[in-house]
1. Suppose you compute helix-only ellipticity at 222 nm (-39500 (n - 2.57) for each DSSP H run of 4 or more, over all residues; to 500) for every structure in 1, 2: which one lands on -14500?
2. When mean count of other Cβ atoms within 10 Å over residues 54-61 is computed for each of 1, 2, which one produces 18.9?
3. Out of 1, 2, which one gives 14.6 for mean count of other Cβ atoms within 10 Å over residues 214-221 as computed from the coordinates?
4. Which of 1, 2 yields 15 for relative contact order in percent (Cα under 8 Å, 6 or more apart), as computed?
5. Suppose you compute mean projected area of the Cα convex hull in nm², for residues 30-173 alone for every structure in 1, 2: which one lands on 10.0?
Structure 1
Amino acid sequence: MNVIFTCGGTGGHINPAIAVANAWREKHPDSKILFIGAKGHMEEQLVPKAGFELKCLEVSGMVRGKSFKAITKNIKTVYQTAKAVSQCKKIIKEFKADLIMGTGGYACFPALMAGSQMGIPTCVHESNAMPGLTTRMLSDKVDTVMVAFEESIKRYKNPKKIVTVGMPVRREFIFSDKAAARKELGLGDGPVVVSAFGSLGAKAMNEAMVQVFRMEKEEGYPFHHIHATGKFGWEWMPEKVAAAGVDLSKTDSIDMREYIYNMPTVMAAADVFISRAGASSCNEIAACGTPCILIPSPNVTDNHQEKNARVLESQGGAVVVLEKECTANGLYDRIKALLANPERRDAMGTALRSNCILDSTDRICKIMEQLAGKKN
């Protein structure tokens, strides 16, 4: 069987596709797998690193607004997309695809549109509580729409085509163990806080974290803190931290780094995890069962991060703070309040795990098998 996975742009679209592709390869080792993505994005590094063949096309997303610049950009996008659909038809024909699975975002539109027009079984997974533009545009074209959140179903015109499957995450998040993680990291039994705001970082949140570091010093470093600055934050944050009076070279209590490469282990070791509320982050947190403080990014389409965060909050697994209301003092107080209340943290962890669909990749693979079976 020949299967095409299509994804791109951000890790939130790419990592779920890789997770499903890995599961599919285990179940069907004789299958041929091909990825289709967009040029100039993270898939060019992540997909080959995962051991899969990748073809990338020139494609971009639509932008909001009625300015001349926005209109010009969108006209170019329409032209690029039409060209990419044509290119995908050629790729699909040469690869002899039996099935095409996408994980949302503009990068997956050309392949799924081409596949649907060619009569190839197609399905798309939407990771956010609020469906993205691409998924909405494809919902009437693909055979099945799979969603991470039950709450999402009501947002589609044809609920009968929608199936709740959860969010595919790496197995390391699901089968995590706090004691083993702390031993691996060389941490003791004291409280551990982890904060990360994405691979690029978030300037406002990193600035707040500088002040949190200062408060930690003033109170004698009451917890071990691992913080990922992101690529941009790493360029300026060390200097800001030093200016705030915190000498990181003289304390083992604050571990500031550019990126957390072993996130499943670090998240498992944490008592509190502080993060944005992208779909991947929310579902990794839920699978791991780590109590969290979520600060949704206000700079996303349809405010989808807040909607993701509110789902976890309504289940009792998260504290949600809007960025416009988030101060360093308030954030520090919330951290201390959670650390001082182990019963609440236990309840949050239980709520997160009990509301997480842990067999998401298996559910998705089963739907893919059913779709491929209809073709054969």
Structure 2
Amino acid sequence: MTLFYSFLISFLVVFFIMPFYIKIMLKYRILDNAGGRKIHSGNKVNIGGSIIYLGFLVAYIISLPFLASYDDIDLTIVFISVITCMIIVGIRDDMNSLSAKTKLVIEVILILFLCRMGLVIDNLYGFLGIYELPVWVSYCITIFFYVVILNTYNLIDGIDGQAATQALINFIPLLLFFIFMVPGIRCENIFGSVFFWSLICVGIIGGLLAFLYFNWEPSKVFMGDTGSISIGILLASVMVAAINYNGHYGDEIKIFGSEIKSNIGVVVVLFFLPLADTLRVFCARLNKKKSPFSPDKSHIHHFFIRTGASHKTTTLTTLTFSIITSIIGIALSTIVNDNIFIPLFAILFFIYVIVLHLITKSRIKTMKAKKLCQKN
């Protein structure tokens, strides 16, 4: 019942406080202005991610007494303090943009705190024949993993509803993993009990669902970097924990009676669309001899909007694609191990790029034909 109450508290806090927050922001004209690379019309309330985090934080604090039976309370407080620091960075960035270098340095410092607490990928569980990793290698891999997930999630926050739905399609399967697949497992070598990570998932899911009510087209508020950065680091943390639990106890975890054979890939594939789209954009920029970090309008949502799709249609399309790839990935994880699983999804990346190109080309051709008919 604790998990249900945590979900409910987070949902209700966001649902009832957000309208007052929107009114205050409108009154003092603290808004996100349209123009440039931004594809919304008019000025919108920003930094809505702070209210998502508030709902999550209230639910988390109320649940602390119950965590005492499962986890070291001091460590759980340090964990939430690190996430709170990331929220502060996000608010500062939304109010007055920080340079990419400054944000990266701060992110790495905070990620190092999480590594020291035990949130680290220190084993590849047989992928490419590699098992335990030296400490310095594990830290480097973990920092890279966090930075990629955090910034990739930040980049998909471009249209109404997309960032929230993409987060939900990751947190919900991860919650089910912890609740139903490893409910009785406790491991001293992995930071956070199963209950702890389940609590993290339900808290953020509740906040995101309430936020969607205000962020769905036509949106009243954006989550901003405040939301995307904090949710990104929480998502990366839950993924690291899931990889470690799956790697240590894969033989005991069953999906419809079948053993999970993929330890790393099955967790990462839940985030396939944002990762694939960011890699595609980076490759395209490098091909044009531009910096991979140079801003433009070449993400998947830009393509769909450019070809006449609404924010709602685009969000539902990307959500459907993510659900399909997640289901395929979870099913495939019971058949092959990471040495086959990961290359297969590398192939899926190329299929994704080709299909996106063909769909966009077809939609543009249809739009041009309609315009010619209207002129005639």
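What follows draws every value from the coordinates through simple rules; no lab data is involved. The shown structure was predicted, so the numbers you read here are calculated from the model rather than taken from an experiment. Cβ atoms are built from the backbone, for glycine too; each structure is taken alone.
1. The correct label is 1.
2. Clearly, the read-out refers to 1.
3. It must be structure 1, since only it matches.
4. 1
5. Source structure for this number: 1.
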